[in-house]
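Take a look at these structures.
FYI, it's all coordinate maths here, none of it is from the lab. Only a predicted model underlies this, so the values are computations on that prediction, with no experimental measurement involved. Cβ atoms are built from the backbone, for glycine too; each structure is taken alone.
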Structure P
Amino acid sequence: MKLLHLLARISAVLGGVLLTLITLVICASLIGRNTTGWTLVGDFELTASAAGAAMALFLPWCQASRSNIIVDFFTVKASRATNAALDRFGAAMLAAVMALLTWRATLGGLNAWSTQAGSMMLGFPEWIVYAFMVPPLGLTAAIAGWQAVAGFGHGDAGARA
């Protein structure tokens, strides 16, 4: 799990770097547009593409650190063992959904590569966005699968973060 945790942290850092780059592009475009009339053509395309990839890059860290939202209204008075079982079940369901998303994003990326699909204004290749999304989706599936099988460790199984 230590390796998965490290990979999740690296993925989150890459997501942060990507969001920082998005912010710089938006700032440059807005400052240019409002001062000199210069604008970055296709800035909204780059922002949309990078934001989708950045969100995927944050998913592994959210799962590894148990930072996803948990609605425990119905289970707040359940036993620790019941909560642990439900947490493992939830992790298993997340692993299945992330594995499905990984598979479909891989197929989408391969299709975008073979058709050379690109954005409307810039012609930015769509497969690049898929290439940034597939590894963190797979990593999230692996982390959730590990948690479903091995629990959440350190005697905190069932404890809510």
Structure Q
Amino acid sequence: MRKKGNSKIAGFNQPTPINWLEDFLPFQGMQIKVLMLDDEWSQIHILLPLNKKTSNPGGSMFGGCMASLADPIAALACAWHFKKYSVWTRNLNLDFLQEGRTDLELRFEFDAAQKKEIADELIQHGRSTPLFKYAYYLADGTVCARVQNRVAIRREGYIAESSGAL
């Protein structure tokens, strides 16, 4: 597993995936830190620090920051695995269970069975709309918020059937 590093990809002036995520413009104000990103984008852990920029007026984590970070993670993992397809977030739902009074850790996992199921759907239908479930955790390991993220994966040039469903 790859941990946080500062090196660039050998032979290129391209940032590593970890640096790219941390420097991704929508995330810069949140000052995230990638704690873990494996080479297959199957396991991603990101620290969302609680600070003046990420807290709400009550002093807990601003839900908008949590949503902004959770939104692209599943789609980015799918885009890494299914490079010849268009990928985007179709639906995002956060269930806030606890007040975020500490730094939060987003933990995303993409298991082999789900990858195979998606690959089979793409072969059969040229599209897949998988649901990913992951969560934010408080510093003590308690679940703070559950994330459900449905991702649209479509072959290039895909046109929805007459029902209009994407």
Structure R
Amino acid sequence: MKVIQSILNIIKKIEYVLLVAILGTIVLTTFLQVIGRFTPLPFSSKFEELATFAFVWATMIGAGACVREGGHMSMDFVTSFLPDDKKVFFKLLNDVVAVFIGVAIVYCSAMLIPKLQRTGMTSAAMDLPLWIQNLSVPVGGSLIALWGGTNIAGDIRCIIKKEPLPNQSGAGKEE
């Protein structure tokens, strides 16, 4: 069990590092684009396209991080009226849906990316193959399914031990 937990911690750290690097890329390239508008410096549209690619990757990796933290698909209006011992069943349903969505995303993107590779489509400014940008979709779907699955394991443990849900830092949670 400790091996699995250490692997999950490594994946979480990789997520954080990637998201920080991607955010830095977005900020830097956008800043250079703004500077390029008001100066004669030769900042091309490659920076804008790089920022767009980075934003797509940040969105997909961030979707997995939101599932891990419990910040997705919450019907707080409904669950707030339930007793604590019943909330775990709705959280379990939420996590099962997240796993199905993650698997569906991976499945659909697994059909898309080979088609993009065969067509040889590239981006307009950077001439980068589009399948590289779209590779973010199965990565994000995999992270959604992974973290949803780990949440399911935690939910089942709470149901078996009849424990309340652990506090999560997701959206809509009261501190």
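At-a-glance table
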{"quantity": "Of the structures P, Q, R, the one that 3.6 was derived from, the read-out being distance in nm of label points 7 Å out along Cα→Cβ at positions 37 and 125", "calculated": "P"}
{"quantity": "Test item: relative contact order in percent (Cα under 8 Å, 6 or more apart) calculated as 28, pick one of P, Q, R", "calculated": "R"}
